[in-house]
1. Can you rank P, Q by distance in nm of label points 7 Å out along Cα→Cβ at positions 18 and 34 and just name the one with the largest value?
2. Compute relative contact order in percent (Cα under 8 Å, 6 or more apart) for each of P, Q and report the one that scores greatest.
3. Where does the value -18000 come from, among P, Q, when helix-only ellipticity at 222 nm (-39500 (n - 2.57) for each DSSP H run of 4 or more, over all residues; to 500) is the thing being computed?
4. Where does the value 16.9 come from, among P, Q, when mean count of other Cβ atoms within 10 Å over residues 10-17 is the thing being computed?
Structure P
Amino acid sequence: MSTGTNGSNRYLFIVTGFDQEPDRTAAPLVLANNALAAGGDVLVWVTHEGTKLAKNGEANAITPTSFPNLGELVSHYIGAGGRIGICPPCGKTHGVTENNMVPNAGWMGAQALLAEMPGRQMLSF
């Protein structure tokens, strides 16, 4: 496996799922946590069912087969300074509000997301 890099340490992980395939939801969080630990500038953007990750306590009940509990992964990510952008219409559909968002999370619509994209390596799950 190559250890080369293009020099970028800016990452955008797009998460669309939640509890239907917990391993698929956990994988970008594991990557995001590792990228933060390596000094990366990391943004996790959640949309569709993935917006539930940004709702306080919602992820605590989900334990993937191959990874740690989603709540633990989110908590670690936030504790390390990771940011979560939330698709506004999807978040509202899934009950995310200003009062129940996890720390370091905020509404991030299309224009704000597009402004964050230049220079980032992007992975979508």
Structure Q
Amino acid sequence: MDGLASDGGFIGAVVSSDGSIRLDEFMQALKVSRIELASASGLSRTSISKTTRLQSPATQTRLREVAEIVNRILPWCGSVPQAFAWYRSQPIPAFGDLTAEDLVRMGRTDHLMSYLAGIALGGYA
């Protein structure tokens, strides 16, 4: 899954036709456990362990945000695991050296996505 094709690519592999995250495929692509994914998404372990909580709009929105961030930076990182490693550990100077993970946990995903869109268009980091 590291060299995903552009026809659906990473998002196509982890998002079902109804727009929900396919948890097993998402964890496999990121090469993480449920506990690691919950932590990195700012969710409780039960949010992704219990089917009813996994399907809740709040949980699905948060997982979708993480997937969209990884998808956005994937071309720059080379592989899904590398993109996820960036998400978890790379300090972003424009946000006071917070990581993407920190920003998602704080509910600032929109700011992060705007920042990443600017970079994609040739802006400075």
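Values quoted throughout were computed directly from the atomic coordinates according to the rules given, and no laboratory measurement underlies them. From a predicted model like this one, the values you see are computed outputs, not experimental measurements. Cβ atoms are built from the backbone, for glycine too; each structure is taken alone.
1. Sorting by distance in nm of label points 7 Å out along Cα→Cβ at positions 18 and 34 in descending order puts P first.
2. P
3. Clearly, the read-out refers to Q.
4. Only structure Q yields this read-out.
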